[in-house]
Structure P
Amino acid sequence: MWRIYLTCRSTTVRTTSGWVRTRFRVSYDILGLIPALPTTVEVCTVRPGRTIELVEAAAVVDGRPVVRARAWWLADNDTSMVTGGLPPAMPDRAGCRSWSPSQLWPGGYIRSIELVYRPEESAERGQAWIRTRLGVVADEPVAPVAGYLLLVDTANGMNTRVHPQEWAFPNVDLTAHLYREPVGGPGRWVGFDTLVSIGGSGVGLTSTVLHDEQGPVGMCEQILTVRPLG
């Protein structure tokens, strides 16, 4: 459910002065279990501006915030003449193998995902492409970046350094930095080039280079709390 909160606001804002701003950093904190109950999303502008703006949204259930997200919106500018420093694009899906994540993870969201992965992946590092035929909200149009961000949190779990029936490793946050606007939505592929690291004191990190069908779009980091089950 919290994936809907992350993607509800539209992608691009055009101000009355003509500036175009696009969301290029999104971070959120998951504040606890999220019940399937009526939810209010409260949005406020923390830092207004023509070229830079910070917006905060909180999902509230029974008077308690369950997810708090912030997004930096930056003005569009033409920097095509200095573009560079981007990671290499992931190989296309030719040669990938299909796999059902429902073999490891329960839930309707997971059942909706189509996944293919590179067969040479290891337990801690791998590449996968995922997509869903579903929109953010049924029968509602979805902005491309909203459809893309809907799937980004799935990066934690695509590579399982430890078995999820033996260890818990939920992420308590997610921060996505985007250097171009991704193209997502129902039927569009989202690519993950992911590295999972676990330290010696119960903390891990899932780090992912994010891709769409056109190439790399940014980075995603998720901090994990790691603990044995049973």
Structure Q
Amino acid sequence: MKEFIFFDLDGVLLDSMPYHAKAWILAFKEFGLDFTEEEIFLHEGAIELDSAKSLFLNKGVNPTQEFFEKVFKLQKKIFKEKFSKEVKPYPEVPDLLFALKKEKKKLALVTSSSSEILKEVFPEKLHSFFEVIITGDQVEKRKPHPDPYLKAKEALKAPKEEITVVENAPAGILAAKRAELFCIGITTTLQPKHLSLADLIVKNHQELKNLLLNGKR
């Protein structure tokens, strides 16, 4: 497989999306809006008004930037206070990262989460596996815009033909494809039908490991 592997964080390396979703659902309730977990999962990573607007419009609300920022600020507060300590890497992740580094793969972590949240939830011992870490507050536009992946590509001076992206949500997959990168979707949070823009789809981390190391599931 390709030399450079770019990983999303939430729902790919961390089993965190149920906790992020709970925080979003509680934050929305404070503003009189009811959402399901799947609705949140479908918009994962789209945490700017232009990309998250449809989430509100589906509930009959046309949000202003100020309103969106209030909801987002409350979600971050709830997540940090109630749920961040519950977040753990998927059990297979440390071995996967170790195996990839053993094969001399160059790894990047590319997330819409802020550096503050990353510090809260991502174990320090896993940071050393990554040559580059790109957080949402390091780019002008987050996913589904291509900016985060283009920034990682530039930082590693990686040719696009040698990059594989691993994502679990539509916004991240769209960001990868807009950056003209090969993308694997993993069904940790959503059914395959929601990941249809990905070049390949895997069911779990074992299939992902086989594919990244051996070129087959």
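Laboratory data are not the source of any read-out in this text; all were calculated from the coordinates shown. All of these numbers come straight from a predicted model, not from anything done at the bench. Cβ atoms are built from the backbone, for glycine too; each structure is taken alone.
Set P, Q, criterion relative contact order in percent (Cα under 8 Å, 6 or more apart): the highest-scoring structure is Q. When distance in nm of label points 7 Å out along Cα→Cβ at positions 32 and 176 is computed for each of P, Q, the one that comes out at 2.7 is P. Given a computed value of -2000 for helix-only ellipticity at 222 nm (-39500 (n - 2.57) for each DSSP H run of 4 or more, over all residues; to 500), which structure among P, Q does it belong to? Corresponding structure: P.
Each of P, Q could give log10 I(q)/I(0) by the Debye sum over Cα atoms at q = 0.18 Å⁻¹, but the derived value -1.35 comes from Q.
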